[in-house]
Structure 1
Amino acid sequence: MKRNTRKKLVFIHGWGINSIIWSKILKFFSKNFLIYTIDIPGYKKNFIDASFEELCDLIKKKIPKNAILLAWSLGGLFAIQCINQKKDDFLGCILVCCSPYFIEKENWSGVSEKIFLQFENRVKTNRLQSIEKFLLLNFIKTKNCVHKFKKSKKDFLQKQYIPCKRTLLQGLDIIKNCDLRNSLKNIDIPLLRIYGRLDFLISEKCIKNIDVLVKKSKKKVFFLSGHAPFISEKEQFVSVIEKFSKISFK
């Protein structure tokens, strides 16, 4: 019987949209990887009142051993935390448009707390509208921005379970308060960081801040993408990950 040599690739989504966000690219990975998708607690069921650490424990229970984590934005924070809890369980990590600390502070480039407050207020008023706004911002400044937004809205939002307000606010709170800079610095398994040059959340200056923390990691910045390069430059995104896997996990 032929031994399956495909690596396990685990996808963790970001804020506002569950694992359906990966639905258009999974088929490109299925030939070379065993695919797993994990939903952050609350994104397919009712709200779960738990701390960040407790949510990480729930996520980690679903991750197979010796897997490569591929995590987007908020999902990247969970990936960093899970790896730091028990790094020997993981083969590698791919962080997509993720900062270990999203908020702007002295000597650290990030997003102002005012913007997060605006998002929180929007969620409290109209949660669906807040997700639509976030989805639109993923493509701001990119080519055919409106077309990408409308297509993504049809492909993802209209087909997914819409998280409740408490789940969305919980996610924003995690993004606003989690400082995992030291945790990211301690990751010593193969690490690939992917960014979009036009990202509204992670600036070029922020990327340089992160470079200092993880000097030995691999990095790819997609020139034509914002916060969702796996949508804006799908084929190139797949190619970068396959190349990273071949080099890092021979």
Structure 2
Amino acid sequence: MRLAIQYLRSIIFFLIFYGWLAIFGILFAPFALFSRRLAYWAVHAFNNQARCLLKIICGVRTEVRGQIPTGNVLVASKHQSFLDAVILASVLPNVSYIIKRAINWIPVLGFYARQVGSTAVTRGAGSKAVRELIEGADANAVDTQQLVIYPQGTRLSPGAKSPYKIGAYFLYEKLGNPCIPAATNVGLFWPRKGILRKPGIAVVEFLEPIPPGLDRDTFMAELEFAIETASDRLLSESSTRYENFAVFP
């Protein structure tokens, strides 16, 4: 019975979330069209509202740990579901993303991604994708920006492993900015597939900065170790808090 009620709550949240996304996005589109500052405001406002709705309807609290980046930095984040993007967009003051090109064509989402200076790349295109990554980041750069990249290139279920892609290093080298790794456990509560939203505390944690100037092997090793170690810790922490969550292998 409790599961059925949670499914019902999840469906209600799904309908309200995407309905409000469409309405809110259309209402503020004229302002965002002509001002990146207003586009940032709209993105922050919607995603903070989404976090509140998720807590009220589904019982999923969202928590941000660590020092929130405010300067010109590269944020390399674990990606488990749409929720980590929501949380990052709600707290990073001048956020933009490295996104797959298909997102550009999604109504509302694609429009706002472009308006905040996100860079679209062709997934699986090898050297072409790297070129798009570097050229797009150059073209969309602003004085102060928190550029989010998902170094594994896709959403992964909690505990799943996948190689870290070299594009994160090329961007780090090109920008010459510190890189802030970010860990998460959000996939436990908002899975990458399916409609069920499970109650609990979904966390995004900003970790210690990786300074600019490291060579490729050192940077990639430090990045992967930081993100994976912290994400595994968050999964273990959740498993001790909620009996229905197992520690993933």
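Only the coordinates and a few stated rules stand behind these numbers; no lab work does. Remember, predicted model here, so these are calculated numbers, not experimental data. Cβ atoms are built from the backbone, for glycine too; each structure is taken alone.
Annotations
- Mean count of other Cβ atoms within 10 Å over residues 46-53 from the coordinates reads 12.6; which among 1, 2: 1
- Structures 1, 2, by Rg/Rh (Cα atoms, Kirkwood Rh): label with the highest value: 2
- Test item: Rg and Dmax of the Cα atoms in Å, for residues 150-205 alone calculated as 14.0, 41, pick one of 1, 2: 2
- Read-out distance in nm of label points 7 Å out along Cα→Cβ at positions 110 and 230, computed value 3.3, structure in 1, 2: 2
- Entry that produces -15500 once helix-only ellipticity at 222 nm (-39500 (n - 2.57) for each DSSP H run of 4 or more, over all residues; to 500) is calculated, selected from 1, 2: 2
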